[in-house]
Structure 1
C-alpha cells in the first residue's frame, strides 16, 4: 500500500466548511488505496490572533510561553479535522508534535528538527487510521517535553520531515495556488504553472521569497530524495512536481541539523576580467554582456560592486580558453564607457587575471545557518588565503582565489566541513586532506562530497540536469536592505571577521559583493564590501559593524533600505551564453539602473531601486517568454 503524507495550510482549514472539504479529499485518497498521514496548520489567522493576545499581555513575552501559546492553534485544527473524518466513517486520530515524537533543538520559536520517533504513528497507520498531525511544533526531548515551534514554514517542514522519516512514497503540499508558478501571480498576472522544477531551482526561488514552499522543506526533500508535489486545495489539477536528485545515504538522526555543507567544489579553469569605472546608469551591463553574448562567450560569475561616485566596477569570470576573446570585447567596448563630465580621468579600465581558481562550498543545509559563509572565510583566512571575489546563493558560497592557493583551500575546507569521499575518478580513497589537495590538482574542476558510502565521486562543478527553458522562474524580494562597508583592508581574514561578527548575532546575510577597485588609504590597500540583509535586521547590523570599525580598521558603514532584489532562476541557463545579457537588456529597456549583480550557476540576481522592483520583475518575466494566456486566480 502506498504511504502518502499531505500538508494543508491555514487557509485550507480556515472554516468548518473548508475542514469538511479537506476531509472529503482525504477520504478520496484513502479509498484510492493509500495509507495517509496529514499535517495541518492552524486555522486561518489563528496564529496572528494568538500573537496579538500575547502582546496585549506583555510587550516582550518570553519565547517559551509564546511557543506554549502558539502550539495550541494546530491542536484545534487537527482535532476538528479528525472529527470530520470520523463523521465520514473514516477512522482517524489527531496527534500533537509531542505525541508523534518530533524531537527538535532546544530553541524556542525557531527550532530545527533533530529526529522523529515514528513507532506510534506507524502503529496507527497499520490500524488503518488517517493520522492527523499538528505541524509547526515539536518537543526539545522525550524527557523534558518542552514544547518548541519550528518558526516560519514549520508546517511544510514537519510534513516533509515526517515523509522522510516514515519512508513515504511521496509528500503532497496543498496550497492556495495550483502549483509552482513562474512568478508571483499577484505581481505578474500572466505567470504560468510549471509542470516540474528541480529541488535546487525551488530552493533558490523559495529563498527569494516565493511563499508556496519553505526552503527548509525543500532542503529535506532534496537531502532524502523525497518526491514532492505542490497542488491546489481547491482543484484536482496535477500541480508541480519538485524533482529531487538521487540522494546519498544519510542518517535520519540530526535530520535538519547534522550537515550544513555537502561538498567542496573547485574550478581551476577560470580567468577574471574586470572593468573599472564604468558609468553608473541604466544599460551599461546590458551593453557589455550583450557584446559578450554576441561573440557566443559563456560567462560564469558576474559581480557588480556598489557605485563609487558616478561609476561602478563590473567583474566576470570565463574559462581560460576564451579569455583572450573576452578581454578583446571588454577592451573594444571600454571607450564607450567614458564619463562626459571628465572623459580623460574616468575612462573605463580593463584588468585581466588568469592565475585564479574558484572554490565553493555547497549544501542545502546552509539555509538558515548565518555562520556558514563566515566559517568558510575564516578557514581560508587562517590558511593565509586572500579572497578576490565573493558570490553567494542560497545553496552555495563561491570565492575566487589565487590559483596557487587552490589545493590548500580544498584541503582546509574539506577538513573544516568534514568532507570525505572516495571518488571513482581518483586512484585512491580520499581519507585525508593532503590527499584531497594533491589529487585535486590533477583535475580542472570537481567536487568533493561528503558521503556515508565510499563511491560518491568527483563530479564536474556544473553538473546539473539541463532544462529545455533556460529560465524557469523570476522572483522579487522587497524585504532586504543593503549595507556597504568602505575601505576594508585588503588582507586575509577581513571578510571572515566581518561576517563572523554578524553570525554571532544570528544575522543572516544574503548577497555579498567585494569591489574590484583597490584604493590605498594610509599606505594600506583597501576594497569595499557590500551585502544585503533582511530589513528588520539592517539597523542592528549597521550599529554592530560601526562599533567594530575602530578595531578592524575599515571606514564608514552605509545603509540603504530603498532597494529590491530581482532574480532569475533556472538550471537550463548553464552553458547558454546570453542569458545574463537578456536580463540586463530587459532592465535597460525600462530605464532601470542595476546597483549590484551577483550570480551562481543557476541564478542571477540584481539589486535595483525599490520603486522599480515590480516593473523589473514584470519586464524580466516577459523578456524570457514566461508569460501565458491563462491567468491564475489566487484566493484572497
Structure 2
C-alpha cells in the first residue's frame, strides 16, 4: 500500500520535531510518493530538503542526493545524523578509506541517504554500482545549475539528464530557490523530458530590507553600514579577489572581525575561514561569489554588494543568505557605471552563441532597471519571477520615495553632444564637454567648438553620472563594451532627441553624511521575549556554540535559532516538555535535552 501523508506527518514530528508542513512541502512529497518527477522552486529557508528526506524515510531504499559543494553535503549529513537518521557522503575531501566505509554502509542497507557531487555520481563505475542497489529516489539540490539560463550554470550538471533513463523506477526531485520561468522550463526539459510536476512557492522574503545606492566612496559607505550593525554576522560580496582582500583588510583595521574568501586562496585557508564564519557569532565574510551556495547560516543579518551582481537571479540568490531565521535583515547594494560596463564585457567575452548573449544582456538590463527604478524594490524584484505584491514598506524606495524630475531637455542636450562627438566617447569625456571643462582631450578633438559645449555647466558631475545611468537603464543609450565604453544612441534615444519621447529621472539619493539605512521592523521571531528571556536565549546560544565546537559542526545543525527562541519562550522543565519545543525530534531529545534543561533550570534559581 502506498505511504500516506498522515504517515509523513508522523515522521515529520518524530524525526524532525515539526508539527506541520510548510507551503508546497506536502504536495511535493505526494508527487514523489506517486513516482512523479517534481521540480520544487521554494525560497531559501522554506524546508526544501524535507521534501525528499521524508519520502525516503517512508519508502526505504536508497536516495541519491546530488549536491554541488562538499561543505553543503557534509552539513546535511551531519544534520541528518543528529536527527537520528543514517546518512553518508562520498567526496574528495575525505580519505579513500572513509569513502569505502561509507559505500559499504549504503550497499548494506544501513544508510538510506548517499550524498554525491555530480562529477562523482556520473562516472560509469559509480553508476554501475548504484544500479545494483534499490535506488528509490534521486534528489538534485541547487537544480538551477543544470540550466544554461540559471545564475550558476555548471556543465557537470548537464550529464544528470541521463538519470531518468538509468534509473527509470526512481522519481527525480529537483530543488532550487532560484529559477525564473526560462530556467524552470529548461530544468524540466533536461531532467524530466518535459514531463514533470512543477511547484513554485512565493519568492518573497519580507524580513529582508532592500536598498540600492550609487557608489561614491565605497569604503566609507561600507564602513558606515557595517558600523551600524556591529557584532552582527554579514556577507560582503566583491567583484574581484583583490577587492575582497582590500575589503577584509580595511574592515579589520576598523575593528570589525572580517575574513576573506575567494578562489585564489588555498582550500585549507578557505575552509578555516568558512568554519569560523559558520560557527562563531558576529563574524563578517568578505567574499567573491565563490562563497555562497550552500551557506545555511540562519543569523546572517546582512548581505552587502560592493558591486552590481551578474543577474536578478544571482542577486536574489545572494541576498537570500541573509535573515534565514526570519528576523529582520538587510540587503544593500552599491553600483556604478563601471559595473554596467564590466558586466557587459563579461557577457561579450563568454564563449557562447549570440542568442545566449542577447538573453544575458536583457537580464542585465532588468537588473539595471531594478537599481534605477522609482517604484518599490520588492515589487520590481518579485515581478521578475512572476510574483506580485503591494508596495512593501520595507525598502529604501518605500521608506524614502525618490523625487522624479522631467529631464527631457537635459537628456536631449546630452544625446546631442554624444551624437556630435561621433557616438564613441565615454561618459567622463562627454560630461566634461557638456559642463564646459578645459581639458587637453577636449581641445585635441576641438570639442570646445561644439554647440553643446558648456551648455549645462550648472549640473554637477555626480548628477550627470546618475542621469546617464538612468538613460542607459531606460534603453536610450547603450555602452560599447567591445570597445572602450563609448556611449551611442539606441532607437529610443533617437526618438527622445527628435522630441518623440520624454525622460523622467530620479534625483541622486545618495546621502554620504546621513545615517546608514536602518533595518525596518518586519517579521517577528516565533515569540516576543522579555529582557530576562532574551538573556536566557543568549545562554542557550552559548551552549549550542559549545556543543557545535565539540562536534565540529555548524551551530544551526544542533538547533536553529527558531528552536532556541521557542525554548526560551516555553522554558521546559523536563524531557516531556522539551519534546514539545519546535524542531526537537526524538534523537535530539535524547542527545541534548539534559544540557539545555540544565541551563534553563539555572536561570530559575
>> Quick check on the output: 19.1, 59 is Rg and Dmax of the Cα atoms in Å, for residues 133-380 alone, derived from one of 1, 2. Which one produced it?
In response: 2
> Can you tell which of 1, 2 yields 169 when volume of the Cα convex hull per residue in Å³ is derived from it?
Replying inline: 2
> Which structure, out of 1, 2, was distance in nm of label points 7 Å out along Cα→Cβ at positions 45 and 181 calculated from, if the result is 2.9?
Replying inline: 2
>> Of the structures labelled 1, 2, one was used to calculate Cα Rg over 2.2 N^0.38 Å, for residues 221-332 alone, giving 1.64. Name it.
In response: 1
> From which structure (1, 2) was P(r) over Cα pairs in 20 Å bins from 0, in percent, for residues 189-540 alone calculated, if the value obtained is 27, 59, 14, 0?
Replying inline: 1
> Out of 1, 2, which one gives -9500 for helix-only ellipticity at 222 nm (-39500 (n - 2.57) for each DSSP H run of 4 or more, over all residues; to 500) as computed from the coordinates?
Replying inline: 1
> From which structure (1, 2) was distance in nm of label points 7 Å out along Cα→Cβ at positions 197 and 301 calculated, if the value obtained is 2.7?
Replying inline: 1
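Taken together, the values in this text are just the output of simple stated rules run on the coordinates, not laboratory data. These numbers were taken from a predicted model, which means no experiment stands behind them. Cβ atoms are built from the backbone, for glycine too; each structure is taken alone.
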